[in-house]
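Several structures are given next for inspection.
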Structure 1
Amino acid sequence: MNTYHIQYHGLLAERRGVSAESLQHPAQTPAGIYQALLGGCGGLSRDSMRAVVNDTFVAWDHPLQDEDRIAFLPPMSGG
């Protein structure tokens, strides 16, 4: 089981109730982490999100390693 450092932004942070957390989890991809932690977050589909690992945008099937920093970025809007 690996340790991951997760950051949440915008609506994800609101719905998760935290902006960051570290956790041990068996998932091996950002998709696995997202599904386990946020899959039921009020209709926020993974298709509208971006995954970032160690400050780099990655595909949802990117292989994770122990101690990776993972961020999930929801769609942004500005004015």
Structure 2
Amino acid sequence: MATVNFSVPEEVKRKFNAVFAGKNKSAVIADLMMRAVEEEQKRRKRAQAVDRLLERRNCKKPASLDEIRSAREELRS
């Protein structure tokens, strides 16, 4: 097990201690840290996916209005 030291505002500490009284606070914090890691990993994956889509968009030429109309008509029939 590793030890982590960090500072938080006194109000946050008081509320945390009140809400999690009688609980294993180290386990609660470890769980919150793991959730934060997972959320950040998901955020980065989404950002990479958006970047890839934008790259592809820059490489493709836009469809003309005639091409869009033709595609719509083809889908309707």
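Which structure, out of 1, 2, was helix-only ellipticity at 222 nm (-39500 (n - 2.57) for each DSSP H run of 4 or more, over all residues; to 500) derived from, given a value of -5000? Clearly, the read-out refers to 1. Of structures 1, 2, which gives 1.15 when Cα Rg over 2.2 N^0.38 Å, for residues 14-53 alone is computed from the coordinates? Computed on structure 1.
When distance in nm of label points 7 Å out along Cα→Cβ at positions 38 and 62 is calculated for each of 1, 2, the greatest value falls to 2.
A value of 3.6 was computed for distance in nm of label points 7 Å out along Cα→Cβ at positions 22 and 46; which of 1, 2 is the source structure? It was calculated from structure 2.
If you line up 1, 2 by percent of Cα pairs over 14 Å apart, the top spot, with the largest value, goes to 2.
Read-outs: derived from the displayed coordinates by stated rules, not from any lab. This structure is a prediction, so every number in the text was calculated from the model and none was measured. Cβ atoms are built from the backbone, for glycine too; each structure is taken alone.
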